[in-house]
Structure P
Amino acid sequence: MRPDTVLVVLPERAGLPEAGPLAADLARALADSRPVRVETTATKEIGLPILQLLVAAHREAAGQGTRLEVTVAAGSALARSLDAHAMTAAGLRIEAGLWTGLSTSGAAA
């Protein structure tokens, strides 16, 4: 991670009640021109509203030319949630444990 990266940390439980505050945090982070990382390592539960926010944030970042990466460790809550909602096959770019964007040819793009 670059030293100028803006860090957004997901809470242990990230579902509908946390969606509003996370949306505000992501909007603030993306308002800056610096790269953004969403850290999910300590998160134990991630709901569909949060996945939708992360997809929207990737679209916004791509439109601005800003790098956005989300940590996706193998077997993590985020990896399980992406699989449960069939999103890993929907055009997400995940390499080396980082979700770095959306494929323009995938359904999530």
Structure Q
Amino acid sequence: MTVNITNEISGVNNQLTVHCKSGDDDLGVHKLPHLVSYTFTFRPNFWGSTLFYCKFQWSSWLHYFDIYKDSRDNLRCNQTLCLWIISEKGICMFNYDTKNYDYCYAWPLAK
């Protein structure tokens, strides 16, 4: 399985810092300029419980999100590739059926 995260934060101070982890792996900190992507690959476990979560930071904002949750994403990602875009409003996953980024989750209102 491959996860691709693209920074679509607009405006000034739009560099996105991404730090993703699972229960077994720390993928390190990655700084993404506007429209740059970070990609990682892994093998989901047999039990269907694989989980990767990420911390996203830009400007004075900090958010956490489960970037890959097997029960939610395995079929949505066409069992091969999860495409995500990060914006100020939230995070959206590519929908292979509609060919749009329309699986969207808003960030919580608090900073």
Structure R
Amino acid sequence: MAVDSAGRVLDFGAVRFLHPEDHVFTQMLTGWRNQQLSRNLAFGTIEGRERLVTRFQESTNEYPWQWTPAHVDEFYGDLRSVKDAAQSTIRTQAALRAFCPYVASPDYG
């Protein structure tokens, strides 16, 4: 059951999304954001992690349920070799490492 920010129940039973995979991905990010907020993480940390996951999705042009280790290797390899990113930038992969178990966990539906 979906609830808006004011606590009202939203009924999407008759609504068909043009791109349901975009909606599912957005809902994954929203749920992950809420989970991180409940862990009292800083807003800046959460936003940075969301940006990285979104950038990864846009770079691979795939959704989390289609990601493979090869996508991760290519993404971070490109950051180092093509975009000349610093090693500290590559360490941000911890955000992707935190996102994947969240979306795969049955605890979060």
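Tell me which of P, Q, R gives 1.20 when you compute Cα Rg over 2.2 N^0.38 Å. Display every interim value, and only then the final one.
On the way: P: 0.96; Q: 1.02; R: 1.20.
Value 1.20 for Cα Rg over 2.2 N^0.38 Å corresponds to R out of P, Q, R.
Which of P, Q, R yields -19500 for helix-only ellipticity at 222 nm (-39500 (n - 2.57) for each DSSP H run of 4 or more, over all residues; to 500), as computed? List each step's numbers first, then the result.
Working: P: -12000; Q: -500; R: -19500.
This figure was derived from R.
Computed from the coordinates by the stated procedures, all read-outs in this text should not be read as laboratory data. Everything numeric in this text was worked out from a predicted model, so none of it was measured.
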